[in-house]
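Some structures to go through are shown next.
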Structure 1
Amino acid sequence: MAENINYKHLHYFWVVASEGSIARAAEKLCITPQTISGQLSMLEEKIGQSLFDRVGRRLRLTETGRLVLRYADEIFELGNELGDVLRGAPLVGSSEFIISAASAIPKTIVHKIIEPALKLSEDVSLLCKEGPVEAILGELAMHEVDMVLTDTPLSSAFSVKAYNHYLGQSDLSFFAAPELIAKLPNANSFPECLNDAPVLIPTKQNAIRQQFDRWCNDAHIFPILRGQYDDSALMKCFGKSGLGIFFMPSIIEDEVIRSYCVEKIGQLSDIKQKFYAISAERKVTHPAVSAICHSARDETFS
């Protein structure tokens, strides 16, 4: 976006976007619609892109308009807050911290990673989302989230200006329901027991799945694929039912055994599931992101 944005013009845009039309914005601001139209044109000229599309008599925000509106919301909300503080009003409300986690990351690990940020202050309000890596990186690019948690580092394949923050790694532990283990001919021999055994694994879009496939090929292990999952919690539920053997990061094996009534049949150190926090450049010094990174490296994955 162009530098030296005129904040008066930005305020007119913000009111128009909030009210839904130039006419209603003119009534609220007690100025003529022609004045607002002229100010909007000057703002669009400064930015170099259109902020609204006309649909009949209605105005619809363009993609650039939606991006500008998100910044304007934050700018004028802070301005209103500053006015209240200067008038002696107490500072109330919480600071929202928005995280989007890749679906393949176990929820227990997401909780372990995020928890230190919530200890910074009682005023931190967490908004936690999840989805495929491509989608959540898109949210980061649009500044809709403060941080992305993933097991896939950001690469040049994604046109997102952001930073990888390596958090740590874990071996993989393999689990199965007791009734399934009783049916395995060589359950006490790992990893050989995976041969011709039913397995539940992440879908191919997940980095850990790609590592597992390569390891199976190199180790000449050939399991029977019974299920593929984007969501790690769903995979554990099917594993609990006895449908197949599944794996999870070893750092949460106690929680998996306790919560899903399964047994550990082996641990594999040849594959490491790595975890990253990805933040946009302007959020690099965010105190919550810093707390998460330091705690993950010093405690969770130490």
Structure 2
Amino acid sequence: MTTVPTEAGVPEQSAIDNKVRQKIANVRNLPTPPIVFHQIQKVINDPNVSAGQIASILAEDPAMSVKVLKLTNSAFYGLSREIESVKQAVVIIGLEAVRNLVLSASVLDMFKQQDADQEFQETFWRHSLAVAVCGRLMARKVRSRGIIDPDGAFSAGLLHDVGKIIMCCFLPEEYAKFLAERDKDLESSTFAVEERALGYNHCQVGAILGTQWKLPTRLLQAVAYHHHPQLGDEDDPTAYLIHIADFLAKRAFAEREDSHVDNDLGEGVAEYMQVTEEQLDGYSEDLREEYLKAETFMKMAGVS
């Protein structure tokens, strides 16, 4: 994974990534996706894999099967009839969608029992879900840079800030340093305060964790570069899409965000994705409506 940029857009030395990698390696009980996710990852690129094979893999984890069916039948997908089996879900919404539902349910489960800073966690999941929903709806509408899988965009949005919750729940000393610096500076972006207090940022933490989880490259790109998408793979627009989704989620739900959050759209991002201000306003309105359909995801996160 390429090193993640600083606030100024200058890549850190690899020594910083090594420092973060070592910190993560020292964390006990760090969450990992369930075996079923990795099993699906192994077979998803096989053109001959069948819906029955995926159903057999999920059958080894009955609890996950129930979650996948619950999400498939939720208002989020708006299907006209109830889906009764995982095999049917694969056929109706597609293998990629099921893979991303497994990942989303896994991530929500992995952090639900953490006790650290409950107020932060609730705000975190609300924002992450808003970015995920916005990423999905934009992926269905924006075709200027080619087709972006909507369900993959949803997962990228859900995970884009995962480094923040890792620091909150599993790096308490570093999180305390960040909070102390934040108390002294309510104007700078969270990204800048992290850099100043810790010497690294949540993008680096999230990208290294995602690499350990063996997440798909597109998800890693979004996690690593959602603040500076121009430093990622120029042929993959996912990080650009999530950058815009992050911006729109903060704008659409401004009353839920901290007043000090820096929420500027990066220079050249709208031009790269070929979206106008009028279109961005429309996506903001769509987001408010679509977000209400994602209630099942919020319940899985333990947020009412």
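Rule-based calculations on the coordinates, nothing more; no lab input. In this text the structure is predicted, and so the values were computed from the model without any measurement. Cβ atoms are built from the backbone, for glycine too; each structure is taken alone.
Points worth noting:
- Structure responsible for 51, 19, 18, with Cα extents along the principal axes in Å, for residues 155-194 alone calculated and labels 1, 2 on offer: 1
- Structure (1, 2) behind the derived value 23.5 of mean count of other Cβ atoms within 10 Å over residues 163-170: 2
- Answer label among 1, 2 for the case where percent of Cα pairs over 30 Å apart, calculated from the coordinates, equals 29: 2
- For -12500 (helix-only ellipticity at 222 nm (-39500 (n - 2.57) for each DSSP H run of 4 or more, over all residues; to 500), calculated) the corresponding structure among 1, 2: 1
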